[in-house]
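What follows is a set of structures to go through.
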Structure I
Amino acid sequence: MKPVIEYGDFEKLDIRIGKVVEATAPEWSKKLLEFTVDFGEEIGQKTILSGIKEWYPVEDFIGNSYMFVINLAERKMGEGVSQGMMIMADGDDQPIPFALKPEVEPGTVVR
């Protein structure tokens, strides 16, 4: 278990629902998938990179909604730049994305 934090520390994270509108497997990476994610009118679209290419085809994500941390500092990953992070469970053999059913409006705040 990680150290206990105060609620104010958790409150710093901006966790939002995003809908994947495009997903690609960049040729320049053996590990990364690149997502274009819609976060609604207020935020717009962001590019999110995730090291899950080994376990999932891009087709699994297009049109589905997930939880993302969107206020992380941009991070260079290979030839791309990620503007956030998809939240996933740490499965025994692979990461497990949380696809949301029923649909939740893009940009919805997660608390």
Structure II
Amino acid sequence: MAFGTLERTKFVTAASELARNTLVHGKGGTVTIVEVEHNGRVGIKLVFADQGPGIPDIERALEDGYSTAKSMGLGLGGARRLVSEFDITSTVNVGTTVSITQWKRR
């Protein structure tokens, strides 16, 4: 898709963090990669899904500094800032799904 270096780096960084979260917190899961198009724009969308413990408070989990893994707590919020679109749904004891989309600049 020939993304620019900055777009590609930001997207790969976000994807790496979400893949790590899927493995560590979700105890494994899946990632779906889809090429997307909307109103003449093209992009790439990744959907990470797990059947882990879920996130009881999504808003808190998105706050910088919040961590359940004794880390810096920049993961979810940082990933959200790096991409064009970010969506997360989670149900305790069912799992979490996070989708990210990066639109190619025209």
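Among candidates I, II, the computation of helix-only ellipticity at 222 nm (-39500 (n - 2.57) for each DSSP H run of 4 or more, over all residues; to 500) that gave -9000 used structure II.
When distance in nm of label points 7 Å out along Cα→Cβ at positions 35 and 51 is calculated for each of the structures I, II, the largest result comes from II. When distance in nm of label points 7 Å out along Cα→Cβ at positions 27 and 59 is computed for each of I, II, the one that comes out at 2.9 is II.
So percent of Cα pairs over 18 Å apart, computed for just one structure, reads 47; which one of I, II is that?
The correct label is II.
Coordinate-derived values only; no laboratory data. These figures come from a predicted structure and were not determined experimentally. Cβ atoms are built from the backbone, for glycine too; each structure is taken alone.
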